[in-house]
Structure P
């Protein structure tokens with residue numbers, strides 16, 4: 001029987017690229033908050049690939065073994081494809097984008113918390129209307145359905161959305177970087193093969209992000225980078 005890995009949506013491109021190099025495994029992707037909920041509810045799975053801080057919380061609860069960080073990914077800003085050209089080279093540019101947007105979309109989970117903290121740090125909380133996308137829904141969907149005109153999320157979740165244009169990562173010290181990790185569930189039905197799969201993922205990630213993932217802003221984990229994701 002194939003192994004089962006529960007994953008966040010953001011890591012799908014990397015795992016799809018690596019699939020031919022892995023033993024038989026079925027990946028089920030959902031929003032990170034939903035995956036964590038399923039694990040807490042007793043989901044029968046072997047491995048989880050999620051935001052590092054989400055896995056750290058599950059590890060503290062005794063639900064997964066020690067997580068191993070795999071990839072880092074910068075949060076990017078995006079606008080509707082037909083929006084006027086916009087600059088994002090400086091913090092001043094970012095402030096202008098935030099304060100002139102009718103609504104600013106973000107994902108559920110820790111990345112949304114990080115964006116809210118950044119808006120607070122910039123002193124813009126009273127001037128920016130933040131809108132949270134439903135669990136498992138890319139923030140870019142709120143751009144295409146008209147609920148927002150600026151969105152922030154991992155590049156891998158926004159790159160292929162029709163009607164969305166990625167502006168790029170946040171500038172300077174406003175940059176938000178996410179770390180994605182993997183861990184074997186403590187109740188894994190096949191713990192031995194699951195640990196072998198984790199070892200292989202760890203080696204492959206250290207060797208470099210696969211092409212599709214790299215094109216979407218994912219890179220091998222750097223120990224100095226351990227920040228919220230989602």
Structure Q
């Protein structure tokens with residue numbers, strides 16, 4: 001057996017360490033979105049596959065016998081493509097999809113289908129903390145009368161795409177107190193978050209609740225209709241049953 005682990009999440013890190021410990025033949029694949037990713041402990045490839053046929057060719061060439069998809073919930077284009085091609089190639093596929101965040105008492109969430117909808121709810125002049133990554137920044141171009149702050153892991157390679165914005169570099173995890181201190185220091189009025197789920201990034205939501213900050217919560221995209229598990233332990237059980 002040779003397992004392909006589509007990586008990029010904390011669950012993928014946990015799975016890869018266990019696969020290494022159990023000496024299960026596996027290859028980790030990272031998209032390359034982060035310039036200095038944490039080591040997986042497995043043989044690792046970095047970068048996209050180059051489209052549908054290139055992914056199909058890779059599965060055949062490397063003798064991949066199963067695919068475990070532990071990519072980010074918002075990398076749905078990767079998950080949908082992978083699930084479809086695995087089904088066509090008769091390669092077992094399973095998606096590791098952590099549960100969504102749900103609002104708790106005291107939360108002030110506005111759920112959005114798309115990033116562009118944020119401008120309908122955020123008042124002009126507000127300081128907006130974008131915890132959404134740099135890839136989707138163009139979708140906030142209509143927040144022209146707000147101060148935008150986008151946090152990312154890597155130092156920026158260029159200027160912020162809009163004159164009313166700035167980058168903030170930081171690598172998680174962050175404690176609730178660290179997030180509260182940061183939001184207060186920056187004078188944040190709104191937090192914009194993708195509903196990634198999980199515990200590692202929950203601290204910013206807990207901080208927003210304690211500070212009484214409104215949150216624009218971007219709903220998840222459609223996920224593939226394929227076998228799913230919700231955590232690393234269940235994913236490893238799936239691998240063991242192959």
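Read the figures in this text as sums done on the coordinates, not as results from a lab. Nothing here was measured: the structure is a model prediction, and the numbers come from that model. Cβ atoms are built from the backbone, for glycine too; each structure is taken alone.
Thinking only about relative contact order in percent (Cα under 8 Å, 6 or more apart), which of P, Q has the largest value? Intermediate results must be reported in sequence, preceding the final value.
Numbers: P: 33; Q: 22.
Biggest value here belongs to P.
From P, Q, which structure was mean count of other Cβ atoms within 10 Å over residues 146-153 = 22.8 calculated on? Going label by label, the one that fits is P. Here percent of Cα pairs over 25 Å apart was derived from just one of the structures P, Q, and that gives 46; the source is Q.
Here mean count of other Cβ atoms within 10 Å over residues 50-57 is compared for structures P, Q. The highest value is that of P. Work out which structure the value 15.1 belongs to, where Kirkwood radius over Cα pairs in Å, for residues 2-113 alone was derived from one of P, Q. This value belongs to structure Q.
If mean projected area of the Cα convex hull in nm², for residues 106-169 alone is calculated from each of P, Q, which structure is the one that comes out at 4.8? Intermediate results must be reported in sequence, preceding the final value.
On the way: P: 4.4; Q: 4.8.
This figure was derived from Q.
Ranked on FRET efficiency 1/(1 + (r/R0)^6) of positions 66 and 202 (r between Cβ atoms, R0 = 25 Å, to 0.05), which label among P, Q comes first with the largest value? The partial results should precede the final answer.
Details: P: 1.00; Q: 0.25.
Greatest value across P, Q: structure P.
With respect to distance in nm of label points 7 Å out along Cα→Cβ at positions 10 and 122, the largest value across structures P, Q is given by Q.
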